[in-house]
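Undergrad: Each in structure tokens, the structures are laid out below.
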Structure 1
Amino acid sequence: MQEHKRIMELFDYITKYPKSKSNRKKVIELRGKISEHLVAENEILYPALCNSKHKEFQELGKSFYRLMIKLEKDVQKCLNKAIKNDGILTGKLLDQVKDFSFKIKNRLVIEDYTLIPAFEEFHQNTDD
């Protein structure tokens, strides 16, 4: 997915160049991309899976939703700190951003290989 690729690129840039003057813009863009991505998932993807007649789809949707709510809240809090710091990442803030970068990237890969295929299978299933 293009969204996933852009989110990963932004995380890569801000963690590779933590003191770049262009980081503030990139962090703002990243925060927006993550928010947009989650709104789409929360409005379309998770409800469809959670409301499925098939237990495995329900469980998949619920577990992904629960995990992402907490992660998103923590990531947004961290990115807001980075924006207040003009996008300059040092010390503990840089460590937090790197940690969230790792978690989000892993999450996006899992979405690409587990959640999205399940959603596509769900839509192909005429019983639902």
Structure 2
Amino acid sequence: MKCTVKLSGAGGVEVVSAGELRIKDGGFSLSYRIEKDMCTLSGNGDCVRQIRKGSFYTEMLFTPGRETACVVGGNGMSGEIPLFTRSIDLFSSADFLSLEIDYVLAEEEINLKLTAERNSTPRQGE
């Protein structure tokens, strides 16, 4: 379904974007754009994967209580940055997704908050 995505994280910056949300079998998949890059979040309450493709590539796997890695590439740079996920709080319904991830990336504490809500369809004549 078409949706509006609101995202805030490092530095308190909030981003609003159009997106596409699919919810099924206890999991979700969300696609949206940030600064012309295509972003995808997918997962369930146990783990969440974030991929950003475009001028810069990042892939992060969030698993509560585990250290994983943020894989980066682009602009002549590539490598991995240590990533520790403290918690994932996920709520979804047929037309709404709320996701909060507390994690540490290279010693920086980050609280990522995201909502995706079905776009309302204007009634005829409005």
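Undergrad: Suppose Rg/Rh (Cα atoms, Kirkwood Rh) works out to 1.00; of 1, 2, which structure was it derived from?
TA: This figure was derived from 2.
Undergrad: Something else now. Hey, helix-only ellipticity at 222 nm (-39500 (n - 2.57) for each DSSP H run of 4 or more, over all residues; to 500) derived from one of 1, 2 reads 0; which structure? Intermediate values should be presented prior to the final figure.
TA: Working: 1: -25000; 2: 0.
Structure 2 accounts for this read-out.
Undergrad: Assign the value 35, calculated as relative contact order in percent (Cα under 8 Å, 6 or more apart), to the correct structure from 1, 2. Working shown, then result.
TA: Numbers: 1: 35; 2: 20.
The read-out comes from structure 1.
Bear in mind that the values in this text are calculations on the coordinates, not laboratory data. Note that this is a predicted model, so its numbers are computed, not measured.
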